Structure 1
Amino acid sequence: MTVVDMHTHFLPKSWPDLAEKFGTPDWPWMKHTEVGKAMVMLGDKEFRPVYQACWDAQTRLDEMDRDNIDIQIMSATPVLFAYARPAKQANECAQIFNDLALELCSHNSNRLKALAQVPLQDIDASCREVSRAVKNGHVGVQIGNHVGDKNLDDEGLVTFLQHCASENIPVLVHPWDMLGGDRMPKYMLQWLVAMPAETQLSIMSLILSGAFERISKELKICFAHGGGNFAFQIGRVDNAWRYRDIVRQDCPNLPSSYADRFYVDSAVFSNESLQLLTSVMGDERVLLGSDYPFPLGEQSIGKLVREHPQLNEQSKTNILGNNALDFFNL
């Protein structure tokens with residue numbers, strides 16, 4: 001069995017000074033504090049402490065061996081998206097980080113794979129960059145779940161998703177720039193409350209708007225963190241669809257029936273949650289994802305799936321690797 005962790009993040013050890021390059025403040029940069037440790041900075045503000053697994057290939061490979069992971073698929077930390085910047089600058093950033101990702105993967109390209117990022121505020125540029133990146137060796141693309149006030153049902157974003165479908169480019173949707181920040185300043189509540197809500201919002205935007213009716217069924221799209229609140233709340237959504245015409249006005253089918261149009265990762269952290277997730281989605285639509293190497297990620301990667309008391313061996317094999325091998329065309 002090949003085990004694939006498809007939701008991990010990287011940060012280069014260094015990158016060009018973007019504030020100097022573009023002449024505007026508050027760009028992310030890496031402040032190395034001691035050997036093997038650093039702080040991601042936004043201008044002069046601390047954003048997140050990280051350690052060398054983000055940028056050191058050998059550390060990643062050693063920790064993959066520790067957790068019995070054969071292949072790891074990495075994507076940029078969403079703070080690098082630059083969606084709020086001018087599109088030309090975001091496009092340059094995407095090219096910089098996409099090329100640096102492949103440089104990291106080159107240490108062992110059989111085991112380390114990367115997802116590209118794109119300047120999603122410019123759909124034409126995004127289509128060009130994702131095609132370039134995949135041609136150069138990326139196995140898919142990671143996008144944020146919204147661009148400003150535009151959710152995934154925005155016509156431009158639907159156009160990008162259809163482009164990915166037409167070129168068989170897998171898409172990972174990762175929440176970012178979470179709602180309600182002013183009310184959640186402490187305890188990482190934005191990550192604990194708003195992040196799952198953002199993910200459900202992106203899924204429901206595609207379902208209730210009828211966007212899935214306009215996008216080819218060839219699209220491979222996966223939502224991080226177990227799809228957020230989707231599995232637990234889909235009963236509520238179905239109930240609303242049945243009894244309120246304003247819910248179903250653009251959605252011709254029962255919302256839960258669209259669960260076969262997308263995938264989710266397994267980063268839900270409890271037996272009960274994973275059992276519910278596989279019940280709603282089916283074990284063929286759940287992919288092992290850890291959120292490595294961050295503290296909110298799974299600390300013993302794959303343990304939840306491997307030791308799950310209700311999942312049978314075929315289900316475990318599907319989640320641990322088979323589904324990702326198929327999803328990412330590996």
Structure 2
Amino acid sequence: MKIVRTDMELEVPLVDKTLVEWGHDLVLLPDGISEEELCKELEDCYLLLMCYTPITGKVIDSAPLLKGIVKYGVGIDAIEIPAAHKRGIPVVNIPEYAEETVAEGAFALLIALVKKIPLLQTTMREDGWAWPTAQWLGSDIAGKTLGIIGCGKIGSSMARMAGDGFSANVIGYDPYKSREELSEKRITKYDDLHSLLNESDFVSLHVALDDNSKNIIGKDEFAEMKPSAILINSARGALVDEMALLEALETQQIAGAGLDVFSQEPLNRMDHPLKKLYEMENVLLFPHLTFYTNEAMERLERETLERCKEIIDGTEVTIKSNDPRLQMK
């Protein structure tokens with residue numbers, strides 16, 4: 001059986017080794033492969049593993065033998081799922097492998113920014129020391145308000161770290177969670193996003209990307225945020241109107257941002273629409289790696305192989321995600 005795995009730059013050695021040991025023909029394709037090249041490779045492909053590469057309807061239609069698509073990760077916005085389901089092709093992701101991991105990464109971005117760790121580290125390397133002058137004044141997290149947008153498992157973990165661990169006040173916006181559900185997690189529910197933004201010292205995004213959440217933070221939302229506010233995004237780049245974010249940072253409408261995700265990846269210094277971010281001292285950039293730990297990758301590879309085996313064997317595919325887009329009608 002021919003199996004194609006895109007985004008070969010993300011190393012999953014156990015997955016690759018096991019699929020070959022099972023006797024399959026594994027083809028690895030790089031990030032950035034063209035739609036035309038991908039279509040050609042899928043002409044005789046039975047199983048597709050992808051992470052970031054867009055899987056369009058045209059790509060799916062080019063694969064007459066395709067039996068399943070496995071997203072070895074969480075986000076499914078790059079897959080044209082209705083085109084797959086129309087042909088009875090299951091699409092599955094691995095939603096639980098890095099819930100605590102990503103929350104830890106998001107919280108690390110927050111701590112680094114409020115304590116000005118990146119700037120101080122640069123100064124220490126270049127100058128050898130930094131005296132306690134006003135430019136190095138950081139902020140406490142204790143006693144501040146963290147606003148969480150999207151209070152699922154990752155958002156709830158972030159809330160626990162901030163509330164139980166750092167004595168922050170945690171408020172949350174999530175239309176799909178009841179006041180009682182959030183209260184059990186020590187999150188005060190806000191029904192109005194702008195009210196949450198207006199009261200938050202820090203804002204962290206943990207919502208899935210879909211048509212309803214795209215650009216959930218834009219020009220109007222930045223206008224509601226405190227000038228001292230910090231935005232953390234470890235979910236999806238397109239949750240934010242990134243041009244509005246650039247403007248908010250340049251005009252000091254907000255104090256800073258910690259970004260692990262971008263609408264167009266990878267980021268680069270040459271011709272990327274967000275290249276100005278590299279020059280901003282109030283921005284901490286991370287290369288979409290808050291998920292990337294030994295433990296999380298072990299869980300990801302193990303569960304990816306479980307889903308692959310189900311598709312190869314023709315048994316029912318386990319869908320752990322609650323996202324209704326993955327349910328075949």
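Laboratory data are not the source of any read-out in this text; all were calculated from the coordinates shown. Everything numeric here is computed off the predicted structure, so don't read it as measured data. Cβ atoms are built from the backbone, for glycine too; each structure is taken alone.
Data for the structure
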quantity	calculated
Identity of the structure behind 2.5 (criterion: distance in nm of label points 7 Å out along Cα→Cβ at positions 75 and 299, calculated), options 1, 2	1
For FRET efficiency 1/(1 + (r/R0)^6) of positions 139 and 251 (r between Cβ atoms, R0 = 25 Å, to 0.05) computed as 0.80, the structure of 1, 2 it came from	2
Structure with the greatest value (metric mean count of other Cβ atoms within 10 Å over residues 123-130, set 1, 2)	1
When FRET efficiency 1/(1 + (r/R0)^6) of positions 163 and 235 (r between Cβ atoms, R0 = 35 Å, to 0.05) is computed for each of 1, 2, the largest belongs to	2
Origin of the value 147, where volume of the Cα convex hull per residue in Å³ was derived from one of 1, 2	2
Comparison of 1, 2 - label where distance in nm of label points 7 Å out along Cα→Cβ at positions 3 and 275 is highest	2
